[in-house]
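Read the figures in this text as sums done on the coordinates, not as results from a lab. For clarity, every value in this text was computed on a predicted model and none was experimentally measured. Cβ atoms are built from the backbone, for glycine too; each structure is taken alone.
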Structure P
Amino acid sequence: MSTERRTSLFENGLIWFGAGVSLAEILTGTYFAPLGMEKGIAAIVTGHVIGCFLLYLAGLIGGLERRSSMETVKLTFGAAGGLLFVILNIIQLAGWTAIMIYDGALAAVGALPVGSWIWCICIGALIIIWILIGVRNLGKLNLAAMSALFVLTIVLCAVIFSGSTENTGAADALSFGAAVELSASMPLSWLPCISDYTREAEKPRPAAAVSTLTYGLVSCWMFLIGMGAARYAGTTDIASIMVRAGLGVAGLVIIIFSTVTTTFLDAMSAGISAQALSGRISDRWTAVIVTVIGTVAAAGFPMDDITGFLYFIGSVFAPMIGVQIADYFILKNRDERRGFTWPALLVWLGGFILYRYFMTLDIPCGNTLPAVAVCVAAYTCVGKLAEKKKR
């Protein structure tokens, strides 16, 4: 009987609460301000429902199979074919690590101007400490950090939405469909990571649900704070809002710890994904290397507009999960295939091209939902035809 310790539902919820409390989410929320509060909230919720449903299914596959996210990809695309997504995932996670450190440093400079590169190094060092301690050993430290973030984020929310008049702003700079897609792309960016944590859960189904629900609610909250900051506080600079509200050190706590708790998951998942390339690779030290690379990139390059990056993530991973859904839940495949599963890869490629084409259109429900639906239908048909030929 295995003596491996499994994570509880509370631990899974805590991990994904930390993932949701993120400056990147708040800053992305500022893009929704021109839509107005009613349409903005509708776009945020609609996009998160779509993205989080797919996130749940991805986490469920990993939890039931006791495999990391990139190992579950091999079930569908083959041992060799899955390596394409391993490489793409490591690249996107390294990108996220750099973006998160950059955003955290930029915001910290607004609260305490000592040079953004200094803050990059400080945040990077804290992330490395988090990695070396490990998610299972953080215990009370992680709980204390999450509690502080929860309280201070409520304070930030109250400051933004109290005593200010709404700034209607200019005409819509973002269509409703584009806003829905931008909202969906944030949970989609976690899709290749969630199984890295649900695979260790005591109860895979509830853990996938708790993880997704916790992240979805907190992420919507962060988007709302960003949109509110732009409409009510008249600024997208979260640090200036904190200073104006007299939060001082507490504001720095929000900035630094929200960056650390989120970026830790990005870096650690990059390490876990790298193990899909070779079992000899250390996930922890790979995560440290990714953090160092992200710190250097954040200190040396501007990363203010991440919308293109988010849409690229959607175009890669939305078709991927569509093929996985068809293969695992409809065709009931449970065995890892050798080499390349060319039908799966071709359907994914078609979905990728289709997603990029959909970006030229204004689809009210965004690009993810129709792209995923087409991939599910196409690969189901391919699988059923293959089954008939075998008979």
Structure Q
Amino acid sequence: MSRFSPDQIAFAQSMRGPLDRTRALDFLHTLDIRHSVGHWSAGDFYDRFAPVGYHSDDATFGNTFEGQCRRTKAAGIDAIEIHQSVFEKTLNGDIDWPAVERAKGGFLAELGMTIPACNINTWTNPIFRLGGPCNPDPALRRAALEEILKAVEISKALKIPVISVWPGSDGADYHFQIDYLQSMEWFTEALVTVNKACIAAGIKLAIEPKPYEPRELFMIVPTAASAILVARRVNEICGGTNCGLTVDYGHQKMEGTTASTACDLAAYAGVQIHKFDINDARQGRNDQDLIFGTISIPESVDYLFTTFVRDYRGFYSQDQFTYRDDPTRAMERSMINFANLALKAVRIYAKKAELDAARAKGTGPDVLDVVSPILVG
């Protein structure tokens, strides 16, 4: 089935000039291209150079979840992802059910916002500094598993359709530090338990790979291929295809591949992609999480085109850290960039038959004859 209807293609073809905010939102809505923001992208930003936070000198900057939602809505975006820790009384403490209800019936409803995914935090708390589901201490492995299972309960209450697990501190800083096979077995064992709970609740489970950082040598699932292997193993044990991937654009740049190849590798392996994280980064560098479409425009368009060809209909979520900038302006700019590059991808999608013919010739110029007028137009 085609990702876009003839009417949607015609609408995209009718648009002229760079899209501003209003036309970008109209385009995304009309073509049903779903866009969201991770709540952290709407908050204050910290690093080792500014541990107090880059916006800590602004008394009006509310870094609560409600404040993050209001900034996201001000950027024109009405879907925001969370970590399970957003709704905990203390970091990795009990679920704050009154806070869940206040958000659900209060500012989320007021703003008309939805939560499309719940991510997992098992790395900020120092008890997890040596790992979460792969911690050498079995009591801490159980504690990390409980954190992911809390996300299931929160997602059930808020009708969140996807839980995404990024391992964070699971991995190694030095050679010989861990038994990689043992750690992978621990990680898989935890995900099997979670996936069974997700299946019972009607929630999709995703694994987000990353080569390294915060672990300096490697993370337990460093590549898209390794995440696919783990997802397939989890699905073999549980049955079905519920466990899939989150693919982060910048993580693939760190890996030295592309989000396009990760998308197609997952399709080849029969593993679903439940979520894409969008940002930008320089090839082979740390996870820069820049505004989307600011470094690699042809690659970004190729990536979006590939997701359209594979009929992806989930969310593209901003995972960006714009440390020194106003988060609202940065989120808005990223959304506008995303819409403009998605428009180019849709126009190439409309010429897929021509592109396929050019690809059959196997030469760069023949392919560029089809795509370059759109990329540079």
*Of structures P, Q, which gives 35 when relative contact order in percent (Cα under 8 Å, 6 or more apart) is computed from the coordinates?*
P
*Which of P, Q yields 1.00 [FRET efficiency 1/(1 + (r/R0)^6) of positions 39 and 207 (r between Cβ atoms, R0 = 41 Å, to 0.05), calculated]*: Q
*For helix-only ellipticity at 222 nm (-39500 (n - 2.57) for each DSSP H run of 4 or more, over all residues; to 500), the calculated result is -24500, so let me know which of P, Q that is.*
P
